[in-house]
1. I have 1.2 for distance in nm of label points 7 Å out along Cα→Cβ at positions 135 and 159, calculated from one of the structures 1, 2. Which structure is it?
2. Here volume of the Cα convex hull per residue in Å³, for residues 31-174 alone was calculated and came to 310; which of the structures 1, 2 was it taken from?
3. Looking at percent of Cα pairs over 11 Å apart, for residues 167-206 alone, point out which structure of 1, 2 has the largest value.
4. Computing distance in nm of label points 7 Å out along Cα→Cβ at positions 103 and 199 gives 3.0 for which of 1, 2?
5. Could you figure out which one of 1, 2 the value 14.5 for mean count of other Cβ atoms within 10 Å over residues 23-30 was computed from?
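All of the numbers you see were taken from the coordinates with simple rules; none came from a lab. Quantities reported herein were computed from a predicted structural model and do not represent experimental measurements. Cβ atoms are built from the backbone, for glycine too; each structure is taken alone.
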Structure 1
């Protein structure tokens, strides 16, 4: 905390929030343990505990007398999750991509073997690629489908292919399991997926996956347009921007990325 903001801090509220964070970290703690961890007098800790207990933020176990988080945390979490659904979480980042590139921005989820478009901001260009909200496309031929599939269990992807096949939509559509699995490996390595004229000739699409609170892939965001705006030089720069947008959306949906593993000294 900076010195400029510290002087506006209310110490008792700050300590109450510290107490809640301690219980979230440790599960349950006694009054003495809380007092020691907070580094303040027992009487001060007790007043905070009593207030939080009365408001439902913490509760006391009748078995061992220790305190844990209360029902109010669940209510707050539920309301947060309901507000932060994928469309609302994605809107601002989709708008930024649309304003930056002018091309169609898509938000999609996997339904069976198809990607369903749950939100779209249409291109401002005369020559554009677009679908309608609620429409669906085969997952094996779309950038969003590949971005999602790359983070599903391999057995699940194999089952989808066996059940629904891999229809050839253009001369560029991937239609073999071996090549598709290699493509998904490349997606995991690059962090983004590319639809290179695989569903519409003359069009390309770049997508990045979206992750939820518990780490699972929940959907994808993509940018699509005609090939002349998506040449080999432009794709890496655009992909980096889309990945950043996906990371911001995932964060709003509660995803916390794993910290990078420190490299061992040589």
Structure 2
């Protein structure tokens, strides 16, 4: 346990200002200057004895001093000890800022790790390049092959096939519905298609790039690159999922 040099004094000080009435009394003394106890009591719906007890707590903490002139008690604020609390809070702030800096470094490292995690796949599709490219923008065709696991039923697909347009693909796994959404970033028919990929397992700025290369009039190579994953397990799961999707595409197109 970390011990503060003036721990006892600081404890009394913080205890004194933990009460709403005492904070109000201290603020009033700072604003009005030296005040009689009876005058201070007039501002509160409590007895003179109760106010006196609150003032004694402030005195014990060194936040107020008392002068007695005749039978009259005058109370003044004394904020010299406040600097102890200020210094302690500054220490806490310094420690907190160092922890935030460390956390920021960790987060940057994790982001770099996520950026490095990539799925890269190549698949020969037995169909003309234009037909293969168009299948990725046709909702009816997408529903037939966007199935990351064998035996899955057709997906529900809606899309706005233009740069800046969005798509929604709802895959079905048993009774579960798995929504996947994204935005088209680049549409260069029939050579390249780029879109974002958002799902319950994705991270910010996860993108998929498809490059299409004509092999001959009835064969097309697809090079798929999906970047950014939260961890290796997620990357591996997506690698298998995209592999099944490409296999299904070839079955549908052949």
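1. Checking each candidate, the match is 2.
2. Of the options listed, only 2 reproduces it.
3. Going through 1, 2 one by one, percent of Cα pairs over 11 Å apart, for residues 167-206 alone peaks for structure 2.
4. Matching structure: 2.
5. For mean count of other Cβ atoms within 10 Å over residues 23-30, the value 14.5 is produced by structure 1.
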